[in-house]
Structure 1
Amino acid sequence: MGLMEKRDNNADVKTVTQINMYIKGMFQRESMLSRITVKGEISNCTYHRSGHIYFTLKDKTSAISCVMFASNARGLKFRLAEGLSVLVRGSISVFESAGKYQLYATSIEKEGLGTLYEEYERLKKELEAKGYFDPAKKKPIPKYAMKIGVVTSPTGAVIQDIRNVSYRRNKYVDLRLFPSEVQGPGSSESLIKGIEYFNTTDVDVIIIGRGGGSLEDLFEFNNEKLVQAIYASKKPVISAVGHETDYTLADFVADLRAPTPSAAAELAVFSLVDFDNKVDRLETALMGRMSEIIAAKKEAVLNRKKVIYSLSPMKKIESQKKELKFKNEKLKNAINDRLRDAKLRADKADDLTSLMNGVIDKKKHEFHIKVERLKGLSPLEKISSGYAYISDASSHSIKSVEDINTGDEFHVTLKDGEILGKVINTEKREDLWQ
């Protein structure tokens, strides 16, 4: 009776754990699976902080999950890398809590690079030699893109991440989705159609992308025709494939590579807040500059008005009026100074005249006194008073009887004439004037 045969008895109903344990026992009873060596390429390798290594071993058509516990990983002499071809020895069993089988690796030997990775490297070198990755040929991403075309899966997390970031940065951005396959055979053709479609529209930039994955999951983004389509695009293309450590040929040929789809949205969509702040700063700077220019122009106009006014007839007339007024004031001041000086001189002359008159009056008085004295001493004054002047024939004054002899002639001068006489006799008196 089979394990899953329908029973009416509830005792035959199995739990999930019982099922997984049963299947695990089947794996353990199979001798080939308990000690096996598997050849394949490393993909999706993760070094856990516990020391365990989780990875996928794959070939062209299949893959198997693998784990190497820390106790065995410590003896590994090289680091596992994407695309590395290896021989993995271990056992295959069921991981019960997840209900899946996996290869438990006890040792790993390096065999060389896998065929997918070799193909990737070959095509990369070939396209690089043709100039597909030349930085000088990359188109600039518009700084203020408003219409953005996105080529990706309509159901994956990528488009939602791009929408969330885009609308957070700028709610007015116009996101346009071209639904595309992003994994598996033929998905590159879908991606190419999306790029070609958006090149016929008015979008400002195109984003192509998907989430992370293994080398084979992302291998369609290494398709040569897709690389050529991105290179030929007239619209700038941003590649956002996988995680930050994942690189595809689409990343190298794109005009800009974003480490993640969310980062692509950050790079493609400008922040409305930053834009508004920048506009405010530019407006402030512009207003300040305009104020400076207007002030400079006003000053230039005023200077020109001054020049024109300085050359105008009215300015010359006003200048001559001012000069005439100045000269008139100067002349008035000079006349006033002269009048003041003349008055001072006149005042001084009056003072001098008064002084001179005083001196003259004094001199007159002194003169009158002297005249009166002289009158008192003058013979004529004496004569006019009744006295006479007697002189000899030689006109010598006769002051004494001794000055004349008997018989000499003499002259007597009176106030009104002269008398001629002759001495008859002289008589001297001793005490006449005593």
Structure 2
Amino acid sequence: MAQPLLALVDGNNFYVSCERVFRPDLIGKPVAVLSNNDGCIVARSQEVKNLGIKMGVPLFQIQHLVSQHNIQLFSSNYSLYADMSSRVMSVLEEFAPSLEVYSIDEAFLDLTGVCHQDPVAYGQLIRKTVFRSTGIPVCVGMGPTKTLAKLANFAAKRWPQTGGVLDLSDPIRREKLMRLVSVGEVWGIGSRYAARLNQLGIASVWDLACQPTHSIQAQFNIVVARTVMELNGIPCLELEESAPNKQQIVCSRSFSRRLTDYSELSQALAEYGSRTAEKLRHQHSVAGHISVFIRTSPFNPHEPHYQRSAGMRLPSATQDSRVIISAANRLLKEIFKPGYNYQKCGVQLSHIQPENQPGQFDLFAIGRHQTDGKQVMDVMDRINRRFPKAISLAATGFDKDWKPKSDRISQRYTTDWRELVCVKCI
């Protein structure tokens, strides 16, 4: 039987790379992509990283560097990034019988028995084909487990001498790398676990791989114990060809200006509640709990700070936008406090389960929403798919200039006929 071989293919600085596909003049120049409302850095070219600019830093804190180094800034163009991601994944499907889309710019491929003679050459073929077909540069990490493939991908990005491809099937090469990499770089080992491991004298990945699994499970949990097994080449994580449903759904945004009125916050929460309900219906799920939060800016020391959240169990699990919006507004009444300049709010749905799973129903809601809710929502979703945002259950009649700004957004080069790239032949 062939030894298991999994590969993780990851786009390099994916959002930035998507922008550069249609702006090749920016290749080699510092480029950064901003978060919603153009507030923080969420993607950086290598040139920006070399300037010491960290991920998530607020834009106003590095404005001097932007001017000094002429950093090109873009608002997040999610339509473009999602379409480019779909194109990359379509190319990757040609290289393996099984593929798991892990995130917008990452996918695991099962290469067992596919390229046993020369895996690195096969990885280089993947890189060249993806770049030729989409213009997106990627790195490929390989190993007998998903955790080792992740570690290999990290090294392929970190050290140029790998040529963007690294295979950790060889135990000797694996040990050499593990001794060089800190334990905090392991997939699933966050900063909190890394700090606890460091206290136990476990500093490198090799230190963690050498630990007895029963001891790690006793001090941490089964997840970390499985990570140790995976680092030793024992597969514990299966490839998930269909993405699992989300167990929490969140929609939150920062405002382009501060909000002070209850009515505007209510309108914003209605929009975000409607969006979370759409996501629920997309994955054929219902939610049993909702929570909302509102907050002022944490970066302005001259304004009073206020942050509150509230949650409630829904009478019965639902995916109905009307029920979710009504509950969000009920919670807002509990936590809203006048006299503050609110900068952000959000809605979170949890206790999520499949829509066809038996559950407890609200006897008093049957006549109101239970009987017609799904049909009404289905019709609304079909209309909105054909005519985007034609129907909205959010409050209307208010000025929506508080909506997140995206002053630097690029064209939707691949999803809008009016914004396709035009080539002039002279």
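Where a number appears in this text, it was derived from the coordinates with a stated rule and is not lab data. Nothing here was measured: the structure is a model prediction, and the numbers come from that model. Cβ atoms are built from the backbone, for glycine too; each structure is taken alone.
When Rg and Dmax of the Cα atoms in Å is calculated, the result is 24.2, 72; to which of the structures 1, 2 does this value belong?
Of the structures listed, the value fits 2.
Hey, FRET efficiency 1/(1 + (r/R0)^6) of positions 141 and 285 (r between Cβ atoms, R0 = 30 Å, to 0.05) derived from one of 1, 2 reads 0.75; which structure?
Traced to structure 1.
For structures 1, 2, calculate relative contact order in percent (Cα under 8 Å, 6 or more apart) and state which one comes out highest.
Once relative contact order in percent (Cα under 8 Å, 6 or more apart) is worked out for each structure, 2 has the highest.
Please state which of the structures 1, 2 yields 16.6 when mean count of other Cβ atoms within 10 Å over residues 93-100 is computed from it.
2
Given a value of -11000 for helix-only ellipticity at 222 nm (-39500 (n - 2.57) for each DSSP H run of 4 or more, over all residues; to 500), point me to the structure among 1, 2 it was derived from.
Among 1, 2, the structure yielding -11000 for helix-only ellipticity at 222 nm (-39500 (n - 2.57) for each DSSP H run of 4 or more, over all residues; to 500) is 2.
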